[in-house]
Structure P
Amino acid sequence: MGLFDFILGKGKKVKDAPAPQARQVSPEEFQRIRDAKRAEALVKEVEELGLGIEELKVEVHGSQAVVFGKAPTQAAREKAVLAIGNTDIIEKVDDRMDVVAAEAQAVFYTVKSGDTLSKIAKEFYGKAMEYPKIFEANRPLLSDPDKIYPGQVLRIPGVEPKS
């Protein structure tokens, strides 16, 4: 799918790697350890969603994540990208996953201040009452249609990308 931008410092809090205490390490070694711990935490985030992604692997390089694996559907692929990107430690996600069952990509939308799912549905579908489509397309990432926040990126299925 490519490279996706997110807002660093927004989103779900991911437990950061503790500073090494037993011995002194170089800044480079500390960053390597920290990136590896962050990658482990992001894999756990995706696995807990039960998306069925096989051979899931995440590499972290600073605030960028690279994700590999085989997603059963395009929706699972997109949800994995969003689960990784909608964390406080990631600014960019480089998606290198394969999809078993190819289908059309959804549009990604970044929530702005004052947005609601109804408002977003009105913009994309022409009807505010279509908000359940957006809510369902983002489950299990969203637990409640009223709990979205500025900077969060959502999947909007069934629409053509805007030029």
Structure Q
Amino acid sequence: MTSEQFGTRLYFEDLAVGRRVTTGSVAIDAEAIKAFAAQFDPQPFHLDEEQAKDSLFGGLVASGWHTAALTMRMLVTGGLPIAGGVIGAGGEVQWPRPTCPGDTLTVVCEVIAAKPSSSRSDRGMVTIRSETLNQKGEVVQIMTARLVVPRRPSAA
């Protein structure tokens, strides 16, 4: 799906510093954790409850990349329907605590910088800081990302 299918399309001019967005929520269960891990991050603490008990986490946890993928989905489908798509130009991700079976995740995103391109008049660079929270309000992921965002076409 494209951002156009989600209604309002956001352009550089819509993403002023300080703009905050809260997405809808998504629940995660043990089966989804195992399925993602089997395909993308096959480590015992993502795949097997018994083996996970002896890990640093003390139980089954989602891959950080699974949390990142869910965050991306929530941003694309409800948080930041950017015209042309959410196009990353770099960033940083942190996982201060694990995502566990039964968690319900929500993303709170804030625009922390916005600068028009000096070489391309049709776009700008927007930096967002997103916190992915579980149902207790605990931060399970912090992501800072630089995004290439198109400028609103002029009405000609």
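Every number here is computed from the coordinates shown, using simple stated rules; none is lab data. Note that the coordinates shown come from a computational prediction; the quantities given were computed from them, not determined experimentally. Cβ atoms are built from the backbone, for glycine too; each structure is taken alone.
Which of P, Q yields 16.8, 60 for Rg and Dmax of the Cα atoms in Å, as computed?
Working: P: 16.8, 60; Q: 17.4, 64.
So the calculation was done on P.
One of P, Q was used to compute distance in nm of label points 7 Å out along Cα→Cβ at positions 82 and 130, and the result was 1.6. Which label is that? Walk me through the numbers before you get to the answer.
Numbers: P: 1.6; Q: 1.0.
Here the read-out was taken from P.
Output the label of whichever structure in P, Q has the greatest value of Cα Rg over 2.2 N^0.38 Å, for residues 42-105 alone.
Q
Given a value of 29 for relative contact order in percent (Cα under 8 Å, 6 or more apart), calculated from one of P, Q, which structure does it belong to?
Structure Q accounts for this read-out.
For which of the structures P, Q does the calculation of distance in nm of label points 7 Å out along Cα→Cβ at positions 66 and 90 return 3.1?
So the calculation was done on Q.
Computing Cα extents along the principal axes in Å, for residues 50-145 alone gives 55, 22, 20 for which of P, Q?
Source structure for this number: Q.
Quick one: distance in nm of label points 7 Å out along Cα→Cβ at positions 10 and 26 came out at 1.7 when computed from one of P, Q, so which one is it?
Q
Say we calculate distance in nm of label points 7 Å out along Cα→Cβ at positions 58 and 122 for every structure; which of P, Q gives the highest result?
The structure with the largest value is Q.
Which structure, out of P, Q, was helix-only ellipticity at 222 nm (-39500 (n - 2.57) for each DSSP H run of 4 or more, over all residues; to 500) derived from, given a value of -5000?
On the way: P: -9500; Q: -5000.
Here the read-out was taken from Q.
Match the computed value 12.8 of mean count of other Cβ atoms within 10 Å over residues 98-105 to one of the structures P, Q, and report its label.
Going through each structure in turn, the value belongs to P.
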